[in-house]
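In structure tokens below, several structures.
Derivation of every value follows stated rules applied to the coordinates shown; laboratory data play no part. Computed from a predicted structure; not experimentally measured.
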Structure 1
Amino acid sequence: MEAGGLLKEGADPPRGLAGLLLHEALVMDVEGGRAAHDAIQSVTLNAAKVLRKDQDHGSVEPGKVADLAIIEGDPLADIWALQNVKWW
């Protein structure tokens with residue numbers, strides 16, 4: 001990232017359990033020194049950029065397609081909060 005690259009995580013792991021392993025990857029990113037904001041962007045905006053879909057996906061903006069999830073907690077303070085999904 002410091003050299004201008006993108007951190008991108010995906011939900012297609014070789015071991016299955018895509019959702020669980022995606023959360024695990026986010027935790028490892030943060031525990032490895034990435035800011036929670038950067039880790040979250042790796043599965044949203046950056047993933048859309050890599051797929052060249054960021055004009056329509058990847059961030060919450062007028063005119064973009066969005067699926068939203070309501071979580072309990074602040075994932076910027078505790079990345080584990082992303083697992084506290086209350087509604088989607």
Structure 2
Amino acid sequence: MANFGSGWTWLAQNKEDIAILNTSNAGNPFTYGYKPLLTVDVWEHAYYIDYRNARATYLQNFSGIINWDFVSQNLAAEKITLKL
């Protein structure tokens with residue numbers, strides 16, 4: 001919800017950490033030295049037909065369909081040990 005206007009929100013990693021990045025237009029994590037693990041399109045065209053202006057509802061429903069196995073595979077491919 002914090003991504004103002006049109007853009008993307010990413011779960012991304014670099015060699016040291018995992019971050020949530022917000023980008024607009026054609027921005028992406030590679031620009032900042034990160035590899036994307038997961039992305040959600042928050043451009044209005046992604047949800048308007050089904051949700052109208054209810055971006056929060058769209059994001060709540062999106063969180064219920066995330067393929068975490070795929071995200072885990074992307075994370076494992078980098079062989080990073082996270083310091084929690």
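1, 2: which one has relative contact order in percent (Cα under 8 Å, 6 or more apart), as calculated, at 29?
2
Matching task: 13.7, 41 is the computed value of Rg and Dmax of the Cα atoms in Å. Pick the structure from 1, 2.
On the way: 1: 13.1, 37; 2: 13.7, 41.
Traced to structure 2.
Looking at structures 1, 2, which one was helix-only ellipticity at 222 nm (-39500 (n - 2.57) for each DSSP H run of 4 or more, over all residues; to 500) calculated from, given that it came out as -9000?
So the calculation was done on 1.
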